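Scrolling down, you'll hit the structures one after another.
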Structure P
Amino acid sequence: MGLSAQFYRLPNLLDQIDVARADGRLLRLPAQLKKVDYLILDDWGMAPLRPSSRQELLMLIDDRNDLKTTAITAQLPVDKWYDFIGEPTAADAIMDRLMNSSHRIELKVDSLRKLRPKAG
């Protein structure tokens, strides 16, 4: 049996969680995400977190902590993540779980988009 992987833009995932809360599927979606072997959360820090999203993100990270792999991609520097999360207690909890057993890779190169020839 192979590994499962899912990719989400974090703002879209948090919107999906809000919809799941509204239509009664809130318990199923996090349970599904907990089972995914490799979860990729892209665009971390691109949109402010709502209080409900902050709590759902904490539960998601906590459910996966030390059990499954969660990769986060961000253009927002890690030292700004506390401000992005917004509430100090939630920020401490989320950051503790993320950084506890993480491997951090920082790319210090120009965007590949800058290197592509312009169309036209």
Structure Q
Amino acid sequence: MQKEFKNSNQTYLQSLALHPSGFYMAIAFIDKVKIFHLLDSEIREYRSLDLKNCHKVKFSNGGQYLACVDLKDISVFYSYTLDKPRKMPCPSSHVNNLVFNANDTIISVVSRDGFV
């Protein structure tokens, strides 16, 4: 399974996030973000998002949101439908981490240059 997955994706991997349920995986490549279903011993591509240079992806604690960070925006999608992203300006181009609060209503952004 690992060899098939490696050979089918020839672009560089930027970030990876697992859904809290364990049934979905989001992988950010240089040219797009791909969402995969994890079924038994198979990995199947579910959807693809056209977000270039996305260097951080993260699911919320409850799994209902998927946050993607590129160089200028933070896009928050509904993770089950992947429709209508809410875009917020990215405060820094060096985002290290995104942290959702306990009930997934606030996102904290942590960057290398000291921004929180």
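Things worth noting here:
- Of the structures P, Q, the one that 0.75 was derived from, the read-out being FRET efficiency 1/(1 + (r/R0)^6) of positions 31 and 47 (r between Cβ atoms, R0 = 30 Å, to 0.05): P
- Highest-scoring label, criterion being distance in nm of label points 7 Å out along Cα→Cβ at positions 23 and 79, among P, Q: P
- With relative contact order in percent (Cα under 8 Å, 6 or more apart) derived as 15, matching label from P, Q: Q
- Which entry (P, Q) yields the derived value -13500 for helix-only ellipticity at 222 nm (-39500 (n - 2.57) for each DSSP H run of 4 or more, over all residues; to 500): P
- Which entry (P, Q) yields the derived value -0.48 for log10 I(q)/I(0) by the Debye sum over Cα atoms at q = 0.12 Å⁻¹: P
Values in this text are rule-based calculations from the coordinates and carry no lab data. Since the structure is predicted, the reported quantities are computational estimates derived from the model, not experimental observations. Cβ atoms are built from the backbone, for glycine too; each structure is taken alone.
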